[in-house]
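Visitor: Below: a set of structures, written as structure tokens.
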Structure I
Amino acid sequence: MDTYLYFVDNKPYLNITNKCSNDCDFCIRHDRQSMDGQRLWLTDQMPSAQKIIDSFPADLDYKQEFTFCGFGEPTENLPAFLEVGKFIKSKGGKVRLNTNGQSDLINGRSTAKEICEVADSISISLNDCTAEEYDRLCHCKFGLKGFDALLKFAEECGKCGCSVAMSVVDVIGEEKIQKCREICEKLGVKLRVRTYIPLSQY
């Protein structure tokens, strides 16, 4: 049975697709199928919103933050994200989207407005400070366009009034972190610097 709802430190996460436009060197999918004993590889790569909602336990506490972040890019299954997100909000919950920021390229249109109508907060993986370095790490199927697209998406989501943060890992070094900070300041979004955790510790 596919796992759509899973928990990390008792916090709810949603795994709605395994499709992704990136193939990042550091992705935990390369050496595992599970997270905290919960299998996240799906047999149905594009489950419907109703299928996901039907999997929720009857006693689920909705009055908390649900993070869309699994073994795939949530906006690859945008219709399900939007519908499930609206359902959660109708129950009094909050929605957080963890994304690579390439939704516009994935879906072939501008998507910031509709996503921000559902998401209370958005975290976008910036990863590096140039398109070339980003693609070297992430191997985006859209090539160098992926980096420019995520910057545009971040800016548009910020303009929609959504709380937006872009993230990098501290191993890229202080010089690159500063350049990323300048990028975020220009876009009007926050930068979050995460501590590197080896794959073996997940």
Structure II
Amino acid sequence: MSTVFYTSDLHIGHVKIARIRAEVFAPELTFVSDGEVVAWHDNELARRWDAVVTDSDNVWVLGDTSSGSSASEEKALEWVGKRPGTKRLISGNHDKVHPSNRDFFKKFAAFIEVFESVSPFARRRINGVDVLLSHFPYTGDHTDVDRMTQYRLRDEGMPLLHGHTHSDSVGDSRIIHVGVDARGMAPVPTSVIADQMNGVI
């Protein structure tokens, strides 16, 4: 039987994010170069993904596969392609396939080679409850001012799974953060999301 997982904000090849995560998840390690910390970061994400996801599973990636540079995006797509599971992307602001980028349609072919589907948002059902998937939360950011507000879904009361904030908080029972910064650098299974929606977590 397959399991559905959710994750966000992989930021493969992103030096700044790799350094921040190294401080949080591996403070005992010392990295001499940017290349070393990025290698640790990308390998650690792969190790933790591969430890929980099998080929028969499905993984929804809620945006920001890379830093957004051409080189890091190419590396990220290669990285995602090597991971087990069927992958679906809800694009984020660092993904060139997101509609906020004027030429997003030019990148679609590259993304669809590794993701079964690519869209800016989706609606799913968890334990009989409709939930929305978006890279962006309804409100909130990792900056003082909410950015990209024109690309955010309107809060009409539906539960929302999101990334973007890089917070270490998983959120509450309705606004649920699935980003790797809050989930031990690993995809989170639907069962954990369902528990959070039910107030168990």
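Bear in mind these aren't lab numbers, they're just calculated from the coordinates by the rules spelled out. The model shown is predicted, which means the values in this text are computed figures rather than measured ones. Cβ atoms are built from the backbone, for glycine too; each structure is taken alone.
Visitor: Here distance in nm of label points 7 Å out along Cα→Cβ at positions 67 and 147 has been calculated and equals 1.4, so which of I, II was it run on? Provide the component values of the computation, followed by the final result.
Guide: Details: I: 2.6; II: 1.4.
Checking each candidate, the match is II.
Visitor: Name the one structure among I, II that mean count of other Cβ atoms within 10 Å over residues 3-10 of 24.8 was derived from.
Guide: Checking each candidate, the match is II.
Visitor: Where does the value 2.6 come from, among I, II, when distance in nm of label points 7 Å out along Cα→Cβ at positions 131 and 171 is the thing being computed?
Guide: Details: I: 2.6; II: 0.8.
Traced to structure I.
Visitor: Supply the structure label, taken from I, II, corresponding to relative contact order in percent (Cα under 8 Å, 6 or more apart) with the calculated value 19. Before the final figure, lay out the partial values.
Guide: Working: I: 19; II: 23.
That value comes from structure I.
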